[in-house]
1. Out of 1, 2, which has the highest value for relative contact order in percent (Cα under 8 Å, 6 or more apart)?
2. Can you spot which of 1, 2 the value -22000 was calculated from, given it is helix-only ellipticity at 222 nm (-39500 (n - 2.57) for each DSSP H run of 4 or more, over all residues; to 500)?
3. A value of 17.0 was derived for Kirkwood radius over Cα pairs in Å; which structure in 1, 2 was it taken from?
Structure 1
Amino acid sequence: MSLTQDQLQAVLETCEFDRWLGLSIQSLDKSTLTVVLPFRTEIVGTPKIKHLHGGVVASLIDATGCYLLIGLLNKRVSTASLVVDYLRPAHGNLVAVARLVKMGSRICNVSVEVTGEDGKLAATGRLTVVPLNVVLGEEGQLAESAGVRGPLQGHGMQA
């Protein structure tokens with residue numbers, strides 16, 4: 001069962017880091033997700049020329065790829081592999097577009113392209129993602145069965 005764009009945004013809001021980044025779902029369909037990362041001075045890696053931090057770009061790629069699968073599967077996922085190619089410095093608001101490459105029962109592959117405010121391709125990413133047997137809304141059961149105490153209990157796992 002696939003999620004709607006609004007439902008997926010609500011899931012994104014449960015992750016404090018993604019909420020802090022200001023990520024917003026712009027569009028979702030059966031094989032593509034578009035996410036926007038707004039520019040903020042806190043995410044600049046090279047202040048004098050306002051290049052965004054590479055770690056933030058990688059986080060955007062990872063989040064966008066994972067949220068595509070979460071939206072399609074209505075399950076939590078875990079990144080097994082992430083490869084990022086930085087093509088040029090990223091500036092301003094970023095737009096990430098994730099595309100499903102292969103949906104497997106145990107492993108999924110996703111590609112992500114990130115464009116800067118100038119519309120130029122700034123980075124690409126490839127993810128190998130493992131769907132978990134945890135349906136959204138049932139994360140508390142996973143935490144309880146694992147004996148987890150603290151932030152996960154009652155709040156669900158992130159991404």
Structure 2
Amino acid sequence: MSTNFGPIAKKWGYLACGWGVLFAGLHYYWAVGGQRWLNVSAGERLAAERPAWFVITGLWGVGTLCLVGALLGLLLTRPRPHRHLRRIMRWLGWGVCGLLLVRGLTIEVLLLTDVTHMDADVSASQRAWTLALWNPWFIAGGLAFGLAAHHFGRAHRTPVS
């Protein structure tokens with residue numbers, strides 16, 4: 001069984017890890033009171049009011065999930081001896097990939113097609129920042145996790161004789 005992790009296989013796992021750390025840091029910054037970009041990410045009302053449920057689940061909780069994702073990205077850079085653990089890690093990588101891509105692409109399409117007819121809670125600034133900045137990052141993160149899972153799986157395939 002091949003366990004040759006070349007630089008390409010590791011690169012995607014490290015990128016996925018970096019994505020998770022970056023987003024965790026941003027959510028923790030907001031959770032402890034940081035204001036920059038929160039209004040264009042979460043909306044003016046949530047940024048101003050900061051209800052407890054939002055701070056606990058939307059900031060601390062999401063930040064923690066991002067750190068778990070970062071750990072998964074890091075684990076996808078290393079060979080694992082146990083077959084079942086490899087399978088679980090690969091499927092988790094694909095799951096995170098799907099979640100991030102669905103989130104990024106769905107919101108992008110909804111905003112571009114204006115299906116909601118610009119809800120009054122979504123400002124023009126928030127819409128522009130979401131289209132140009134936030135969603136591309138979700139899509140990039142999804143691609144990084146997907147490519148990390150793909151290369152992780154390929155590195156563990158048994159060569160055909």
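1. Numbers: 1: 22; 2: 40.
With respect to relative contact order in percent (Cα under 8 Å, 6 or more apart), the highest-scoring structure among 1, 2 is 2.
2. Details: 1: -7500; 2: -22000.
That value comes from structure 2.
3. Numbers: 1: 16.0; 2: 17.0.
Working through the options, I get structure 2.
Values in this text are rule-based calculations from the coordinates and carry no lab data. This is a predicted model, so every value here is computed, not measured.
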